[in-house]
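What follows are several structures.
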Structure I
């Protein structure tokens, strides 16, 4: 994970820790962005060096929303 987050902001490191604890995998895209993947889910991409201070919160929300939508579409409550 250390190589994937080289040059990343602290907020992105916290985001990666959160995503990994929720079962997401982390990789780098060919363009250098971070890719959060999970089987059965659409991948979520974010920058390693975001210019917006809300990036961490917005991406966390996307990850949580993906979980909610996936469980709802499967009929799991």
Structure II
């Protein structure tokens, strides 16, 4: 069975859900040993999703690849 992969939007949704369950940014920060300003930046999308944020959410970063779509003859390639 394939593991569920999350979009960035789903990660932020999960963050907001867990912050709300904890009782807000300050409570979430205390619960996970993080600075409340850092948590505030995460929830306001002022910072990229860091490894610390993912750890607090129980998530991990993975890297994936996919095959390029073939260029059809006569089609101009951008770039």
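Derivation of every value follows stated rules applied to the coordinates shown; laboratory data play no part. Worth saying up front: this structure is predicted, and the values here are computed from it rather than measured. Cβ atoms are built from the backbone, for glycine too; each structure is taken alone.
Give the label, chosen from I, II, of the structure having the highest value of volume of the Cα convex hull per residue in Å³.
Across I, II, volume of the Cα convex hull per residue in Å³ peaks for II.
Starting from the value 18: which structure in I, II was relative contact order in percent (Cα under 8 Å, 6 or more apart) calculated from?
II
Computing mean count of other Cβ atoms within 10 Å over residues 22-29 for each of I, II, which one ends up highest?
Numbers: I: 13.2; II: 16.5.
Looking at the calculated values, the largest one is II.
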